[in-house]
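Laboratory data are not the source of any read-out in this text; all were calculated from the coordinates shown. Just so you know, these numbers come straight off a predicted model, no measurement behind them. Cβ atoms are built from the backbone, for glycine too; each structure is taken alone.
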Structure I
Amino acid sequence: MSDTPHPRIFEGSSDRLPASTRMAIAVARWNDAITRRLLAGALHHFAGVGLGADAVDVAWVPGSFELPFAADRLAATGRYTAVLCLGAVIKGETSHDHHIATAAAAGIEATARQRGLPVIFGVLTCDTLAQAMVRAGGDASDGYAGNKGAECAAAAVEMAALVRRIDQGGNP
């Protein structure tokens, strides 16, 4: 047996959630052909890890710019283990997309830090609608493979577990 000290490892898992888990999802209505697919993927993932539909609240907002505000309000309630933000910003003829994506990313990150809660950035930033459709891909028949909404839900579950482990002092 070595006398060398070992670091304490904190790691989240994605397989089990406590019964008290509640998740919130803020979804942008702009580009809803994409965001509805992202939402379906997220809900599918949550169901797969045992989180019932009654433990998930969905808040629809006009566009990705409004996601940080909704995420902050949801996080402020103290009811949620994590908040997902789902949106799609697609490049147009001007630089408007860049400003929206930058503001959304900064606001979502700030909410996570200020509220001490996992707030997941699930905003697609694509050059074309076709690129966005690929990233919102997958359907129930393939388990939503490649769906970034499902991937964001997995990140929320893992981060929620990590926060819980850190708060409890880690694994023995």
Structure II
Amino acid sequence: MSEPPPSAALEPDSKGEGHRFAIVVARFNQFVTSQLLKGAREGLLAHGVKERDIFVAWVPGSFELPLIAQKLARTGRFSAVICLGAIIRGETPHFEYVAAEAARGIADASRASQVPILFGVLTTDTAGQALARAGGKGGNKGYDAALAAIEMANLTRAIGALGNP
């Protein structure tokens, strides 16, 4: 009895060499988002991405992230786009609207452009929680988003190499 052939699998690859990345950062809550950007840059550089292959665009807030991310993705110059923002709950329902639209918009932009667009947007109840996730005891979610962007760029490239049947 013969064994079935091994199934093909695409494994995570965190080598960033040869890729270009765009990072779109919200200025609102910049005391948090600047730390997320620092983490994202560190993550990209630590995994072989060259400084010249990182492009940063600042937008007013998290609501504006999807449009600029999609425009950057559609240039064809980037392997992935990383969106960084911090939405901190306040006393009104504004938090829910901004968080939901940022998430939906980023997902829609990624599907429409066929370029990985990563959601590195914190949605927290307090500024302390946001800071903990932007380089504090919770790590740096910007760094995490950068690693996910590298993996998605490599996965997208590998799938592209399979060709269209």
Original post:
Here mean count of other Cβ atoms within 10 Å over residues 83-90 was calculated and came to 23.4; which of the structures I, II was it taken from?
Top reply: II
**OP:** Work out the source of 19.9 here, i.e. which of I, II gives that when mean count of other Cβ atoms within 10 Å over residues 19-26 is computed.
**Re:** I
